[in-house]
1. Starting from the value -22500: which structure in P, Q was helix-only ellipticity at 222 nm (-39500 (n - 2.57) for each DSSP H run of 4 or more, over all residues; to 500) calculated from?
2. Using the calculated result 11.5 for mean projected area of the Cα convex hull in nm², pick out the matching structure from P, Q.
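A short reminder: the numbers here are calculations on the coordinates, not readings from a lab. No experiment lies behind these values; they were computed from the predicted model shown.
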Structure P
Amino acid sequence: MASDRFQAPDYYLLDDLLTEEHKLIRDTVREWVKKEVSPIIEDAAQKGEYPIELNKGIAELGGFGPYIPTKYGGAGLDQISYGLIMQEFERGDSGLRSAASVQSSLVMYPIYNYGNEDQRNKYLPKLASGEWVGSFGLTEPDYGSDPSGMITNYKDMVTIIY
């Protein structure tokens, strides 16, 4: 089991630009990463596995849709908080940050911004809690990585139980 000896020198005094709330959010996520992610992530990476059990902690930290309003299950935070959360997740593991940012920005945000109220109420709370995991298709045979040209269809929503 690996230990996380990360220290956070602030050479550019960026902390002076953050509110106390921002620092608390960042430090809370940083401690969670040290405690829950760092000890297991190297082994998971060597096995080529994503530790799905981390999703519960991501959700509890508000890491799925941090800027989504609380009425839809999000944390109701600002974009600076979102960036700080993702930065700390990335420090722990790029796959962890990808899981949280894809769920937040490519799945939840379009539902929040472009969906109707029924869709927001149906999908966002389950996505914010990690009960449902969304995805974003980026490549397909006819259009490569041009999402605007992709041909898609909906088959089924998969529920992850952990």
Structure Q
Amino acid sequence: MDLLARREHSSQEMITKLKRRFRKRLEGDDLYHAVADELIADGLLSDARYASSMARQLVNRGCGPKKLSFELRQKGCDPDSAVDAAFPDGVDWFARAEDVYERKFGGRPFPSDWDSKQKDRAKRGRFMASRGFSPSHFVHLLEATSDEMDEQDL
């Protein structure tokens, strides 16, 4: 109960934590699975609720669709149903990418010389890709900022 009071857990995660905590006292996996099944029956443990909560956390933390899918699969959840449960209206990944880009780079202009500008664009693109966004979600941000700089140079 102490583990469940802190945050949502998946059933597999709960079994793993129980095994780690009580490995010297108990033998056999049947008891761990019985405890998890009892918690599920009581409504205290829910994989769907856990997946929805995890999806919300990851999106609010600034993860893109690729990273979100990867992280949820690592936790043993179905990414599509988790996102559908957490965001019934869907997620605007373009708006999310703009928010993440703005938080990180905040309107900071590109350097004036061409080589430095290309290096900075590549760095920003790698950052957005590492967050799990597809190039289609953020290339327009790099182009818009680059175009604004070109207009200022004229």
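1. Numbers: P: -12500; Q: -22500.
Corresponding structure: Q.
2. The structure behind it is P.
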